[in-house]
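Please treat every number below as a calculation from the coordinates, not as lab data. This structure is a prediction, so every number in the text was calculated from the model and none was measured. Cβ atoms are built from the backbone, for glycine too; each structure is taken alone.
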Structure 1
Amino acid sequence: MKIGIEGQRLFRKKKHGMDMVALELIKNLQEIDKENEYVVFVKPDEDSEALHETGNFKIVELDGGSYPMWEQRALPRAAAKEGCDLLHCTSNTAPVKSKVPVMITLHDIIYLESISIFKKSGTWYQKFGNMYRRWVVPKVVKKSKKIITVSKFERERIRKFFNFREDDTRLVAVYNGVSRHFNPVTDEAIRKEVRAKYDLPEKYLFFLGNTDPKKNTGGVLKAYANYVEQADDPAMLVMLDYEEWALNKVLADIGKKNIRKHIFLPGYIVNTDLPAIYSMATIFLYPSLRESFGIPMLEAMGCGTPVITSNTSSMPEVSGGKAKIVDPYQPQQITEAIFELMNDPELRQKLVEDGLKQAAKFTWKNMAMDVKAIYEEITSKK
């Protein structure tokens with residue numbers, strides 16, 4: 001069989017969650033499947049070394065304008081031209097019209113849910129993206145041969161939203177994995193090099209900053225402000241991939257401009273440096289309001305870093321109770337969890353040990369094997 005895989009953004013330099021999932025899927029398929037043929041469709045960009053062709057994996061670079069134009073016109077035409085038996089779209093959306101049968105990875109349906117916090121904030125780029133998804137996803141879901149999502153929680157949300165029967169086999173949950181390089185970095189030379197590269201503070205809490213409302217940046221900063229005001233020697237807060245203007249706006253909104261000096265913004269950090277960043281952090285903060293999976297939480301666990309996460313959506317399922325669980329809508333609970341982990345070495349060590357075991361359960365190879373089985377199921381029926 002010949003499988004087409006959409007990887008539009010795989011060659012962009014600053015890759016994020018869905019991009020990394022697609023990249024790991026393809027790389028692991030390259031390792032485990034030497035028989036089926038694959039065509040990976042990407043948009044030309046500067047990081048063309050992110051993925052290479054192998055004997056049965058062909059890369060097709062497609063121009064085609066904006067994201068919607070590329071996906072709705074260039075992609076389905078190219079998949080048909082290449083003679084694909086199936087087109088797997090990996091990032092929530094897919095062509096509405098395609099001669100080639102389509103399956104989709106629907107990471108979440110947050111943009112379809114009527115939750116006020118997701119309507120009032122976020123950048124214009126995010127809002128436009130959500131409008132596009134609201135138009136595309138309901139149409140694509142009706143036609144897809146399979147819909148993969150990333151947790152049992154999200155599968156149930158999707159099932160109820162689209163009125164699937166409980167036993168509908170088109171909708172399946174396949175867990176994401178943790179990349180192999182997310183292990184504790186104990187080599188002092190590497191730690192020193194990464195610390196110097198990004199000018200990191202000696203003691204810090206780590207938070208993946210994001211303007212997406214679901215990341216709960218305002219709540220985290222309120223909690224951190226409480227911690228700073230009460231601690232004798234507060235650890236700095238390192239916020240990854242966050243802009244100065246965005247931080248100043250949130251601090252002004254919550255009335256906590258005074259804590260700016262305690263927050264460090266290193267900008268974008270390449271993925272290969274992240275294990276050292278996690279490993280040197282005292283605590284990883286991940287009290288999101290809504291997640292379909294939560295890869296960063298497992299990355300931190302894999303690096304031996306205690307995690308504070310939420311009692312909402314998929315996070316209890318994926319963390320397996322091996323993190324400090326809080327109500328993300330209550331900043332004081334986040335503050336109390338920070339103090340508890342800072343002051344209780346036995347609890348910290350237990351979370352470190354339990355977290356390492358939990359992260360080890362999730363591998364990209366297992367994910368790729370599950371997805372390969374789905375490809376073969378669909379094409380055999382065809």
Structure 2
Amino acid sequence: MNETLLMIPGPTRVAPRVLKAMSENIVNHRSAIFGKLLTDITQIMSEVFKTNNKSYLITGSGTAAMEAAMVNIIQPGDKILNVVSGKFGERFMQIVDSFGAESKVLDVEWGEAVNPDDIKQILDEDENIKAVTVVHNETSTGVSNPIKEIGKLMQNYDALYVVDTVSSLGGDEVDVDGFGIDICVTGSQKCLAAPPGMAAITLSDDAWKIVDQNDSLSYYLDLKKYRKGGKAEPPETPYTPAIPLIYAMHEALNVIIEEGLNQRIKRHQLAAKATRNAIKALNLELFPREEVSSTTVTAINIPEGVTDAELRGTMRNKYHVELAGGQDHLKGNVFRIGHMGNITHRELITTISGLEMTLRELGFEIEMGEGVASVADVYLPQNL
């Protein structure tokens with residue numbers, strides 16, 4: 001049986017040693033053994049976030065961390081500026097709306113990155129905005145938003161700076177303290193290359209001041225309970241965690257430390273460059289402008305004369321490579337190649353060669369090997 005190669009923007013392929021970690025015996029989640037594990041994993045998590053702040057694990061997807069970020073700082077009627085440049089910026093907006101706060105939306109055309117000056121203009125016009133939410137890497141569009149530049153301007157305002165790094169942390173430049181991020185969230189199944197089901201969050205002192213002033217609108221996601229558990233002896237989570245997933249997350253983070261965070265980011269940058277070069281060599285069109293393109297996922301316009309089902313279906317069923325389709329109004333118009341997590345030249349060569357054969361089979365004039373050669377041109381100088 002041929003195993004399908006996942007080349008989607010999460011979940012990503014999990015290393016055998018990470019999968020093996022889940023087979024360890026279950027321990028008491030109120031024990032010293034688990035407390036030591038929790039301490040270690042949260043310390044490494046803070047290293048990856050690049051922050052001196054403590055990090056906390058949440059059993060749940062990245063959306064759980066997004067919700068925790070908002071539900072602990074807002075009260076009904078509060079104003080939150082949500083940058084909506086894709087499906088996940090839209091999710092922040094929906095979370096804010098669901099808890100009765102007022103979502104002030106900065107709409108950005110899908111396929112474009114937000115202009116920090118537009119955020120500045122809104123903050124200048126309304127001093128009552130309590131927080132600004134930004135998605136660093138919009139997997140729905142293949143666009144990276146300029147979180148470093150936004151962080152610089154946010155230093156001049158009292159509003160909290162909340163950033164979703166679910167699909168960028170461990171694969172792109174994220175510096176929580178250096179970028180002035182007040183609340184940063186991530187998930188396990190993207191660049192961290194752990195199984196789905198775990199999320200992480202870290203908060204600045206300014207964010208904790210707001211959290212402490214609020215009665216949380218959530219029971220399970222009340223961050224004051226997570227902080228209390230983290231200070232306990234031994235440290236613990238407020239509720240029963242997914243212990244096997246925590247084993248896996250711990251091992252995945254160890255892999256990142258062993259590789260080196262900077263080296264890991266460089267590897268993702270090479271993969272992004274190789275993918276984009278291959279797409280252009282095949283005369284396909286990138287959906288976003290290259291200047292704002294993501295480091296972890298590439299969105300490509302589906303060429304005329306072929307359907308999404310034909311293109312991705314052939315890749316999946318014949319060549320055993322799973323690509324992602326478009327979301328919302330982009331469904332049927334774009335396909336996406338995820339190059340995050342444990343991705344090397346080997347997976348990209350397999351993917352691009354499969355894409356070449358698929359396009360040829362669907363009637364396109366494709367010079368076989370051009371895309372693969374473009375991948376090789378990026379990687380060969382690296383002596384990999």
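By the measure Kirkwood radius over Cα pairs in Å, for residues 226-345 alone, tell me the structure among 1, 2 with the highest figure.
Comparing 1, 2 by Kirkwood radius over Cα pairs in Å, for residues 226-345 alone, the maximum is at 2.
Using the calculated result 39, 22, 10 for semi-axes √(5λ) of the Cα gyration tensor in Å, for residues 146-233 alone, pick out the matching structure from 1, 2.
The read-out comes from structure 1.
Given structures 1, 2, which gives the highest value for mean count of other Cβ atoms within 10 Å over residues 42-49?
Structure 2 gives the largest value of mean count of other Cβ atoms within 10 Å over residues 42-49 among 1, 2.
Upon calculation of relative contact order in percent (Cα under 8 Å, 6 or more apart) from the atomic coordinates, which of the structures 1, 2 produces 16?
Attributed to the structure labelled 1.
Given 37, 22, 20 as the derived value for semi-axes √(5λ) of the Cα gyration tensor in Å, which of the supplied structures 1, 2 does it correspond to?
1
Among the shown structures 1, 2, from which was the value 0.75 of FRET efficiency 1/(1 + (r/R0)^6) of positions 66 and 330 (r between Cβ atoms, R0 = 25 Å, to 0.05) calculated?
2
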